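Structures for review follow.
Since every read-out is calculated from the coordinates, none of them should be taken as a lab result. All figures in this text were calculated on a predicted structure; none of them were measured in a lab. Cβ atoms are built from the backbone, for glycine too; each structure is taken alone.
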Structure P
Amino acid sequence: MIPTTTFETWATIVAVAVTAIAGDVLTAGAMRRIGDLDIIRAKSGLPGAIKAVVTDSMFLLGVLCMALSFFSLLFTLSKVDVSLAAPASASLTFIGNAVAAKLFLHENVDRRRWFAALFVCAGVVLLTR
C-alpha cells in the first residue's frame, strides 16, 4: 500500500461520505416526489412504476452520486486501511445524513438521533488516535 498523508486519507474518506450523502438525499427526495409505487403500479402496472422512477432526473442524479460514492470507496481502499476507511466513512455518512435530512428533506430529527450522531463523532475521533 502506498503511504498517504493525513490530508489525503481524510480527503478520500470525506469524498466517499459526501457522495453517499448526496445519493441518499437525492434518492429519498425523488421517491417522495414520485409517490407511492404501489399506487402507481395499481394504475399503470409494473412498467408504469418503473418508468416513473427511471425517468425522474433527481432519482438518476442520486444513483449517479451513489455510483461515485462506490468508486470513491474503491479508490480510498486502495490508499487507506479498511479498518479506518470503512468505519470513518460510514460514521461521517450517518452524521451527514442526519444533517441533510433535517436541512433538505425537512425531516424531524429528534434529540436521540443528534446524540447518536455526537457519539458517532466521538467514535471517529477515537479511530484516528
Structure Q
Amino acid sequence: MGLGPVWPAGVLVFTSSGRFDEMARFYRDVLALPVRSDRPGFINFAFGDQRLTVAIHSEVSGSSRDPDRLMINFSTHDVESAVAHLTEAGVDIVRYAEREKWGGWVATFRDPDGNLLQLLELPPVV
C-alpha cells in the first residue's frame, strides 16, 4: 500500500531569529515575491500555485552549513535583467547567466543565509 496521491504544497526556508528580518526582506523586497501572510517569525509568499515560507526555527543558527544540498528554482522571462537587478541589490551571484545545452538560460545566486537559488529562463516552446 502506497502513500496515496501527494503533490507539492510549498517550500519552507528556516532561519534563526537574528537573521529572520534580513531573510524576509530579501524574499519580499529583492525577489519581490507576493506576500500571503506576515507575522512575527513567519512570512509566507505566493510561489506559483504553491507557497514559499521563511520562518524561524529554534534548531537553526548562522548561515547554511551545506548550501549545495538543496536549490530553489525561480522562473523568469529575462534572466539577464533579473541578474542585473540582483547584482544592483548586492546579491551574491554564484553563476552569471549562461545558456544550457537544453536551450534555456540559468543563473545561480545565494540568499542572505547562503542557500542556493537559481533563475531559469526556459527556451521557447516550438
Structure R
Amino acid sequence: MSTWHEQHRSSFSLGDKLSDIVAKTMGSWVFIITQTLIVIVWMALNIIGLIQHWDPYPFILLNLLFSTQAAYAAPIIMMAQNRQSSRDRHHAEEDYRTNKKAKAEIEALQLHLNRLEVEKLDKIITLLEKK
C-alpha cells in the first residue's frame, strides 16, 4: 500500500515538478549567492570594460533581466505554494480523522477499565459480606 505522499507525487504533472524545483532552487542560499556573484561580475565588466560596455551604467539590460526573472518566478513559486497549501490541508484533515479515532479508542478503553473496576469492587463487596 502506497502512502499519500507517494500517490500525491505520482499525480504531479511536468509543470508541477518544474515549479517545485524552481521554487526550491530560488529559495536557497546557493541561488542568492550565485546571483549576487553574477551581478558583481556583470557590473565590474561593464564598469571597467576596456573594449566594450554591453550594458553601461545604469545597467538597463541587467534590470530588464531581473524584471523578466521576477515575472516568471513569481507565478511559478505561487504554484508550488498552492500545492503546499493543498498538502497541508490534506494533512490537517488526516490528523483530525486520526485524532477522532484515537479519542474513540481511548473512550472505549476508559469504559472497559471502569467496568473492570466496578466488577472488582462488586467482588470485594461480596467477599466482605460473606465474612
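From P, Q, R, which structure was P(r) over Cα pairs in 5 Å bins from 0, in percent, for residues 24-87 alone = 4, 13, 21, 24, 23, 12, 3, 0 calculated on? Traced to structure Q. For distance in nm of label points 7 Å out along Cα→Cβ at positions 48 and 112, the highest value in the series P, Q, R is held by structure R. Out of P, Q, R, which one gives 115, 30, 22 for Cα extents along the principal axes in Å as computed from the coordinates? Derived from R, not from the others.
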